[in-house]
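Dropping the structures in below, format is structure tokens.
No lab work stands behind these numbers, since they all come straight from the coordinates. Please read these numbers as outputs of a predicted model, since none were measured by experiment. Cβ atoms are built from the backbone, for glycine too; each structure is taken alone.
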Structure P
Amino acid sequence: MTAECTVCAVAWDVDGTLVDSEPLHLRALQAVCQVYGMDIRDHGATPFIGVAIADVWQQLAPGFARALGHYPDGGEQAFRAGVTAYYLDHVHEVRVLPGVREALEYLARTGVVQAAVSNSERAIVLANLRAVGAHTAFSAIVSLDDVQQPKPAPEPYLKALAMLGVPARATWAVEDSPSGSHSARAAGLPVLLVGDNEQAHGEYRLPDLTQFVPWWQSIGSRGQAVAHESTRQAARRVNV
């Protein structure tokens, strides 16, 4: 496949890109913190977007020391299990973002292989993809459980490329967050950004995925040229 294809794969971020799940992630976090008498309002109205749960724990762990400090791991597993359980119990509240199903179905029809690359735990990723109704469309799924270093490190995208058997220059990442776009670009992938987060950097930006199919049809060979240039730049940034 990789010898003949030009742009032959798309690696999708999940939270905030395919599904509007950040509000539920926040509610799950708030629910667990409330159980233990913690207030996370000091972290802002929308904290931890694109941040892996292990890194969230590192920031919040001191506040759990009294309630969970007797656990050998300081309470991390109990904290994470509580957040995951709440999320899965309420996953029916997740909203599939506009244009997502059409984009996934279009790529599947045209023979473009697809991966899901997420900083969420596998159980949450699979639940989100089932909510989209297209979990069978993905040839590779990379979750927090599958890597040592989550986004913004390049490992999640490098793992997806290895699983798909395609080079970075033939694969577009679709992201919405700074940590995700950094991860993809560090792995050598060109990035299509969705949304208006100005801290995220990529080669193209769309306001939402309702415009994905016409954008994909329009980039043609230009998209391949951008992909090659992105790979050369990434090779200078990191050793991949």
Structure Q
Amino acid sequence: MGDEKIPFTEHLEELRKRIIICFIAIGIGFAVCYSFAERIYLVLAKPLQQALPSDSSLIFTSPTEAFLTYLKTAFISGLFLAIPVILYQIWKFVAPGLYKNEAKYVVPFVISSSILFIGGALFGYLIVFPLGFKFLMSFTSESILALPSMREYFNFVTKLLLAFGLVFETPIFILFLTRMNIVTHQMLSRQRKYFILVAFVLGAVLTPPDVVTQTLMAVPLVILYELSVLIARIFAKKPTV
């Protein structure tokens, strides 16, 4: 980190440059995914379709709903593809304010953040969704038929995927707070019992209201918290003499 102060206008220009690159990356991802939007949506809908009764199916209730849903699918898929580029641009924007020994972590940061985000989304899709939708579809009966809308399902599932992805970024977030001397591993250890409570509350909010899926969400959060405590212990700044 240098001693020279950079003018505020240069910060704005740098921010503008990084944002443009992010939009270009998302645009390229959208263009790539648009041709496969229907296939991607079918993959996204698989956990629900497997839980639906044989006489139920996804529907669309307006002439443009299917088309617009496929557009949204391509956009969100493109956003996921662009995540490494977006994280890299964020890092490059904040890197001038870091010390040289901290700036060298750009590649590990991008790789680990991408893996954690995608891993969180996959955890929700592969583990939580099948059990959650099975529970939710159990309310169908002879007089109540499940006919979920394409749009409503897409909005619901993408919010959950984003939530799972962001939650799995906890170790990276704790690493930054540790390097900024905002938190310490001693502090995190003392707050463990409160985080466990928060983890189960988040599990109740982010998943269907059954104990199994709530636990499946809460347990990984607790594991991530313990990993964060370990990270805080390893990467804590040494006190200067």
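Looking at structures P, Q, which one was helix-only ellipticity at 222 nm (-39500 (n - 2.57) for each DSSP H run of 4 or more, over all residues; to 500) calculated from, given that it came out as -14500? It was calculated from structure P.
Using the calculated result 121 for volume of the Cα convex hull per residue in Å³, pick out the matching structure from P, Q. Derived from the structure labelled P. Computing distance in nm of label points 7 Å out along Cα→Cβ at positions 66 and 162 across structures P, Q gives 2.6 for structure Q.
Between structures P, Q, the calculation of Rg/Rh (Cα atoms, Kirkwood Rh), for residues 58-193 alone yields its largest number for Q. Starting from the value 0.00: which structure in P, Q was FRET efficiency 1/(1 + (r/R0)^6) of positions 10 and 138 (r between Cβ atoms, R0 = 25 Å, to 0.05) calculated from? This figure was derived from Q.
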